[in-house]
Structure I
Amino acid sequence: MDRITKRLFEEYIADNSLGSIPEDEAFEHFAAFLATSQHVQESFTSEDFVVGSGGDGGIDSISVIVNGAVVTEPEEVDDYEQLNGYLDVKFVFVQATRASHFDASKIGDFAYGVCDFFEDRPGIAWNERVQHYSLIWKEILKRSRAFRKGNPQCCLYFVTTGEWRNDPTLASRVEAGKADLSRTMLFRNVSFECIDARGVQEWYRASQNAVSVEIVFENHAFIPDIPGVEQAYVGVLPAFEFLKLVSNEAGEMRSSVFYDNVRHWQEWNHVNKQIQRTLQSSEESIRFPLLNNGVTIVARRIQPTGRVKFQVEDFQVVNGCQTSYVLHECRHEVGDLDRVMIPVRLIATTDESIRNAIIRATNLQTEIKEEQFFALTEFPKRLEQFFPTFGNHKRLYYERRDRQYHGEGVEKVRVITLPILVRAFASVFMEIPHSTTRSYKSVLQKIGTAIFRNDHKLDPYYVAAYMFFRMESFFRRQHLDKKFRPARYHILLAFKKLAIAERTPDLSSGQVERYCGKLMELLWDEGKSRSLFEEAAKVVELAAKGDLGRDRIRTERFTTEVLQELSRRP
């Protein structure tokens, strides 16, 4: 391994606290993270993707991306179909080796393993992790009616620390693997890339940066100085230039830039069909800037790079989600993307109050409840400020924006994303661990009412997040057996119940602060928390009666059995 790649690899190990596992395994995590980062901007953990451990068919990691988001549980497939009305699926397979050369036989084995993964009757005796992803594939296949954009895409990456020189023998193995997968007729597109040290370095640097796009914004007017706003422009962008902002180099939607948008893509409702008809009509598409309310983009930085060129960095589309998605969907049906003009307001500010005011003002055309605004804007801001107030080993970071802390020298395992926090909070304080995976969508719908509520104290959210952080550290260091990972949210609930027998106080009361203070003291003590987590795992195992199968533990009945087992304890 060359010195630059080695340094980047070591940085990744340190940031993700992977020093306790063998280097070969850590490199699998490294490659899985980098490959998946090419397709999604949201934060994720490689722990969910790595499947290599014997019985893996030469596959080290599997990532499944549905509608632009990472999916790790079969139940999430249904959530995304219900939310968006369609399924756009991509599989990402990785084989990673620290070897300084590419091996033709390993490339062949890798391709064969991926083909076998999609067989109705696989010839390989897959390990438990691969079987889990096979269940996700079966769930997707059952919903093939929802493949409105076409069949899934399949991406293979063979990653080494060597140099790719287009060796004919190696290249023919790659092409043969692509051909075998294409012949299955399961995919609308198959890609197979061999990534060398130079590619690894480029991937890593890209993964550490916030989204940054250069656009040519010729038809614009500068808005005079406004306090708290660094720059602001209003004008029209050719559709071709606008699509650079909302889609990546592969032509996929950048779902992460709609994080601050109050409403998600509403599929083909009446309004969106009308936008589609306008774009498809050569006559009406010219009038698009007169017929559309436009798009509002708020960035943290806008760097002019010429008279009409601008580098837009770390930005969000806070209004215009529907317009953006319809345009992306219709981009191949529009005759001349340079002739269709999109009304755009481009604003640079780091003032969160101004950002929130813009979000509120530009989303008034559809009724949005006050608690929804607060839960999506103000409460996460308070959490972001609250988490780092605990010093040293007690500190966590709540990530409000994707890749917010990348390149900031923050230990990645201490970064808590929305899905992690919502699942941990629901498990610990709402006591519904079974819903965190089986019906995660129903949990998300509680944001603004039972979660992120205006009057809630912040301490329970920090406690739930730190509990998850501490538990994951014990899994990484193998203090907790990996067999318990499917039941990890039940373990969080059991930990709380074992730590404090008393009933959880109202989450808006001063009592809950004292209650959480007791939990914090236990969690901050590694020895005490380890013992308690080990006991919680035993409780879960006893309740499961040795059956930790996902169909059993992801039920309300199993949560009841865990609570009953806890009640029998002295």
Structure II
Amino acid sequence: MKIAVCQINTIIGDLENNKRKIVEWYKKAEGDKADLVIFPELCLVGYPPLDLVEKKEFRDAAIQAAHEIALITGSTGLIFGSICEGDDHIGTDIHNSAFLCYNGKIQFIQHKSLIPNYDIFDEMRYFDPSKEVRVHEFKGEKLGISICEDIWNDEDYWYKRRYVNDPIQDLLSKGASLLINISASPYSYGKREDRKKMLSVLTGKDKLPLAYVCCTGAQTDLIFDGASMCFDSKGNLNSLGKSFQEDYFIWDSAVPGNPITKVEGSFEEEVLNALIYGVREYSVKMNLPKALIGLSGGIDSAIVTYIAIQALGNENVHVVLMPSQYSSSGSVDDSLNLIDKLGISYDKVSITPVFESVLKSLNPAFGYKPEGLTEENIQARIRGLYLMALSNKHGYLLLTTGNKSEMGVGYCTLYGDMCGGLAVIADVYKTDIYRIANYINREQIIIPQDIIDKPPSAELKPGQTDQDSLPPYEILDKILRMYLEENKEVKEISEIMGNCELVKKILSLVDKNEFKRKQAAPALRVSRKAFGFGRRYPIVQGWRR
């Protein structure tokens, strides 16, 4: 069967735009003599639609749009994802469904069976699971249609499965001869390789070909990499969609192809491409074409500036230097060097006069107590004030520059350096920032070496470095990775690190600063456990106390 795989980028809630794209790509596939055209999970409504599905008017409009799409179909089959309403008055009565259309009608609907409710997924809030799976005979094949999570429960691949039932095995028992999986699978580094291995095991074991289509695009913090995959009945990957962009290709399930073995690049390449894609997508979908960054002379703001330029073009990126009496001449010079290399516009506005005026006004109320963290935070908040003012005045998208290490331990200032619309590198550890910088510089020096080599510092008091209050980032990041991503606790981490008191201190900092992260800008997700919706910890709690 000739299958057109349509890896599209949709906009959540924009039914007209999404419908138009489905129809256009379907007609292209008709012209290419495809037998079947497949689109991703929930592509008509966008993924994830969240509480939009609770609006009756939205559901009715989505169902109407599905019927309008079906009307344009001929003998070429069309499978796309959308929402569907049930009528048993138990649960939500809403389904995440795959629609199969041909000859002007919706001929078959398969609801999603496995409804994920972990990490970033909260589909149980919205969708009822399918009560059964069925195959549908079409052009000599018995189609076994499944939706995303339905295929992530193979007992031969997973050491521990999340669900008792396996919809794919149910489809096989009912005679499926060709598997179709429509998906909206969020990106994290390493997941594409896992996906390839899992689907290869499944198709090789069950001796059935599989067409897997995944959406691309970014929806706020969630990035979808595409990389749709088609496997033959021997478990070989024969066709692979492009990463971080829309793609269209024809795959013939009856024609053997050359096996594809490499599906993922290096960590640095993949994460950098994902972040560039995430910034571009947010800018386009929010209609904020120009970005603003506070450039400090440090490596984090340099990397964010580079990412913004790759996403939007240097003509659409503006930076602001905001030196204080504590800023080193080297930091200002390094920033100007970067600006010159990247060819971007900038403003230089000192915070010193405002800082001195604020202290003069507040010192009587402060009781003339010695300067400390309060005065450091005032500087950060003045910079936040400047950046937000410029963002408002010129319509810039303000990008924050804090990394995952800083966000983890609260080494950031609310209403200061945390101001902004999108946290670009808040899911990238500091040590990985250096890896990405060196990758950017692999052929020519783009990030000045002085920025990479200098000791990290917020420069909020004389001679300050990050290591005045934090362990070296190599140690800090190792602890954070075990706690945040591997879910290890004090005892287990301490046995590995050999310093229980340090581990307790770091974990306590993570817990106590949850209130900051709850107020942070959405962070582009590139790891398996990012701050944000996928990590839900209470602000007020007494576990470690």
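With respect to distance in nm of label points 7 Å out along Cα→Cβ at positions 280 and 464, the largest value across structures I, II is given by I. One of I, II was used to compute Cα Rg over 2.2 N^0.38 Å, for residues 176-399 alone, and the result was 1.17. Which label is that? Computing Cα Rg over 2.2 N^0.38 Å, for residues 176-399 alone on every structure in I, II gives 1.17 only for I. Out of I, II, which one gives -13500 for helix-only ellipticity at 222 nm (-39500 (n - 2.57) for each DSSP H run of 4 or more, over all residues; to 500) as computed from the coordinates? Label of the originating structure: I. Out of I, II, which one gives 19 for percent of Cα pairs over 47 Å apart as computed from the coordinates? So the calculation was done on II.
Rule-based calculations on the coordinates, nothing more; no lab input. Everything quoted here is computed from the prediction, not taken from an experiment. Cβ atoms are built from the backbone, for glycine too; each structure is taken alone.
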